1. Computing distance in nm of label points 7 Å out along Cα→Cβ at positions 101 and 117 gives 2.0 for which of P, Q, R?
2. If distance in nm of label points 7 Å out along Cα→Cβ at positions 85 and 189 is computed to be 1.6, which of P, Q, R is the source?
3. Given a value of 17.0, 49 for Rg and Dmax of the Cα atoms in Å, for residues 61-164 alone, point me to the structure among P, Q, R it was derived from.
4. Where is percent of Cα pairs over 28 Å apart largest, in which of P, Q, R?
5. Thinking of P, Q, R, which structure, once mean count of other Cβ atoms within 10 Å over residues 109-116 is computed, gives back 22.0?
6. Distance in nm of label points 7 Å out along Cα→Cβ at positions 37 and 69 computed as 5.0: which structure among P, Q, R?
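Please treat every number below as a calculation from the coordinates, not as lab data. Everything quoted here is computed from the prediction, not taken from an experiment. Cβ atoms are built from the backbone, for glycine too; each structure is taken alone.
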Structure P
Amino acid sequence: MLTHSDLYSLEEYSKIRDEFKKAAVNHRRQRQVRVGDHMTLHFEDRVTVKYQIQEMLLIERTYQSAGIQDELDAYNPLVPTGSNLKATLTIEYGDAVVRAEKLKELHSVEDRIFVQVFGHEPVYAVADEDMDRSNDEKTAAVHFLRFELTEAMIQDFRESSVDVFVGVDHPKYNAVKKVNIITKEMLSEDFNEDHILERVA
């Protein structure tokens, strides 16, 4: 969880924004997993969440304590807590007409996203705990996901020789992607509650 003390003031952030943004965007890119042609999981951590908060505070010119706390409260649920992975799922179709049709076909797909450590059962996402982003007819283009792993899964996840997969198991979209070693090593750090925040600073 991030607190006021983890954040830069508006003045401080303005001075380092270009450098910090470049590093944070690269950090986030390394934590992405593309599954099939039209879905990407962006695995969140303290760095990606801090960047989002800093940008919101700067854009909205928020400097009062209550406003800062509102942003912390909004984004902190995306920070892993030591037993889980958290991700933003984006469903990507460039054509608006096609996208609308596909979102109908992919109804409830957010409940069919999984992470699987080799040798263990797949762990399906707990989706959109903040609010219901789908309706009876279609899914949303963006979802927030949480994957709760057991201690045995986490132990194997940390082993460099054990493969980890991210997949979608839905009647209208079925795909599996092996997580590359760099991304897997970065995600392994999400199981350490006290892992370093300022790795991009």
Structure Q
Amino acid sequence: MNFNTKKWIWLFVIVIVVAGVDQVTKWWAANKLARDTKGFFPPPCDPEGPVEERVKKVSFSHIEVIKGLWDFRYVENCGGAFGFLSNQREKLRRPFFYISNIIAGAFLIYLLIKLREEEKLLLVAFSIILGGAVGNVLDRVRLGYVIDFIDWHIKEKARWPTFNFADAGITIGLILILFDALFLSAEREKKYNKEKSKKKKNI
């Protein structure tokens, strides 16, 4: 099996695993840390919308993982990763995220098409990022918001924006890309160009 076939198999597997774990952990958070509350509410993430009777998840509990540093709390995030654009109007926010996700996804696929066999770390990085993006898009399409539940803070005084497994995956993917750019790409390109020039000489 050649690399071009292998890379799409790896992409599919990693995306399914990352998005799958993300959805399972969000389901756990929604059921363990929040409860259904029936009442009159506007549509999700649209406080200016018509108020109607519906069931809404309301956070009622949290789990302390590391005292004073790490909790699990249920949060409905109307924005992007780490709450980006969460305060903008829904009519502007939702189309922005759909369009930007389509553009980012298409760009990642384009980069994956261009990947060579020696760029395996980038294959993993792009696949993890795509898996994380799929996980958050599934929430946005299904619920109208993204479920976050990982809460890092320093004794409640300083708090990192609440995030989820998909956000963590996207961040890890970006760190891998940065690591590749700083420590691997120059040597890899040098080796690739040497082999290329050898082939030309042999012809």
Structure R
Amino acid sequence: MSKLRFFYGTMASAKSLKLLTTAYNFEEKGLRFIVMKPAQDTRDGESVISSRIGLQRDCITIQEDINIFKAIEEYNNVLKANLDKLEWILVDECQFLTEEQVNQLAKIVDEMDIEVMCFGLRTDFQSHLFIGSKRLMELADEIEEVKSRCECGRKTSINARFDEKGNLILEGEQILIGGNDKYKPLCRKCWNKLRKNKEK
């Protein structure tokens, strides 16, 4: 029975690396799969998924107005013409999906019997859920945290945002694409300590 799986973690927790190594393993075993990511993620290029250790792979870009169910249905019909069938879908940066697109992924699992693995952030720099992640938390058959450690040794849970001078940012748009130049994963305790210092 196919499942919708959600792997979440803070930035720099090796989520993309987990996706890329999974894709490599599928390739080695001859499994039929595709790799996708939302168009909002432009950090590594429009159609590329990269990990911080240098691994990368081309992927399909998901525009915000795309019906993923219909797109996969068409793709699968082409494969079936060759007596094949898509078996797995891997989605990176799934927090940027719309609520309806997550619903479509669940429908793909239930109606097409295709396994779907989603990788992404659970919360933003203010510790609020992203729309796509919220819906995945509600619908996913399996949810797994990809853990990483704060400088203090505690588990990271906050994707803290900083300006170019290293000052903590607490307000702004939810989506601001960036890497180590804008974000730093912290545990809740360290994040709250910085917030209190900022408010003094």
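1. R
2. Attributed to the structure labelled P.
3. It must be structure P, since only it matches.
4. Details: P: 31; Q: 40; R: 27.
Largest calculated value belongs to Q.
5. On the way: P: 22.0; Q: 12.6; R: 17.1.
Among P, Q, R, the structure yielding 22.0 for mean count of other Cβ atoms within 10 Å over residues 109-116 is P.
6. Numbers: P: 5.0; Q: 3.2; R: 2.7.
Checking each candidate, the match is P.
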